[in-house]
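Below you'll find a set of structures to go through.
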Structure 1
C-alpha cells in the first residue's frame, strides 16, 4: 500500500476531472500573467489528444510532447502541474514516474517551463534538472 501523498498518477479524462482541474489551471495562470494560455486551451489540447491529463488524489499534471528545435529530439514537456498543497512533496514520486513514461515514449529528456524561482531551485537541486536557457523579455508596448 502506498503512503498518503505518494500515489502514482494515472491518465484521466479531462471532461471527468474538469471541475477541479480548471480551478487548478486558473490558479497557475493567475500567478503567471505572461502565459497566454487559458484553461480552455488546455481542455482542448487534452480532448484532441495533443496533451494528456494525469491525476493523483492530491495533484494533476498536464503533459505533451515537443520536438527540440536544436537537435530534433523528442521531449516530454510537463506543461502544467498543480497540487492541493504546494511544497514539492509530490515531485519526488512524480519525477521518477514521469521519467519512466518519457523513456517508454522514446523521449531524450523531460522539460519544465517556469519562471517560479523556487521550483527551478528545487528541480535543479533535488530532481536532477539543469537550466538549459532562460528567456528575458522587456515589453515595449503597454
Structure 2
C-alpha cells in the first residue's frame, strides 16, 4: 500500500509538475486543469492555467462561481486529467505501472476525505472516499492494458 503521495511517490500527486497537453494547450499540473474546469469562463480558465503554482490555482478557484454541472462532471474531469498526465508522460506511466497492484491512498492532513483520506486526529476514525487513489489505480490498469494487452 502507498498511503501518501510524497517523496518517492510525489509523482502521483496532482501538484506534480509535468507537461500535459489538452486542446492544444500546455498545462503545468493536474491541479491547474481540475481547478480551471470548475468554471465555463474561458478567461478565468486561462488565468488559472497561467498561474505559477498549483496551490495558487486551488486558492483562486475558491473565488469563482462553479459551473452548474460541476458535481456531475468532476469525477470524469479528474479521470481525464490523470489519464492524460500518465499517457503523455511515458516515464511517469512506467513509474505508475511499477506500483503494481499496490493500493494507492491520497493520504493527507487537510480534511480531504473525498479525493483522499485524512489522517488528522479529527478525521482518523473516518474512512475517506479516496477518489483520487481510485482514479490512479484505474488509470494504472487502463494504461497497462493498452500497453500490454492488445
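Structure summary
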| read-out | value |
| --- | --- |
| Comparison of 1, 2 by volume of the Cα convex hull per residue in Å³ - largest value held by | 1 |
| FRET efficiency 1/(1 + (r/R0)^6) of positions 29 and 109 (r between Cβ atoms, R0 = 25 Å, to 0.05) - structure with the largest value, from 1, 2 | 2 |
| Top of 1, 2 by mean count of other Cβ atoms within 10 Å over residues 13-20, largest first | 2 |
| Source structure (of 1, 2) for distance in nm of label points 7 Å out along Cα→Cβ at positions 61 and 77, computed value 0.6 | 2 |
| Structure responsible for -12000, with helix-only ellipticity at 222 nm (-39500 (n - 2.57) for each DSSP H run of 4 or more, over all residues; to 500) calculated and labels 1, 2 on offer | 1 |
| Entry that produces 2.4 once distance in nm of label points 7 Å out along Cα→Cβ at positions 21 and 85 is calculated, selected from 1, 2 | 1 |
| Of the structures 1, 2, the one that 1.4 was derived from, the read-out being distance in nm of label points 7 Å out along Cα→Cβ at positions 37 and 53 | 1 |
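We did not get these values from a lab; they are worked out from the coordinates using the rules stated. Values in this document were obtained by computation on a predicted structure and should not be read as measured data. Cβ atoms are built from the backbone, for glycine too; each structure is taken alone.
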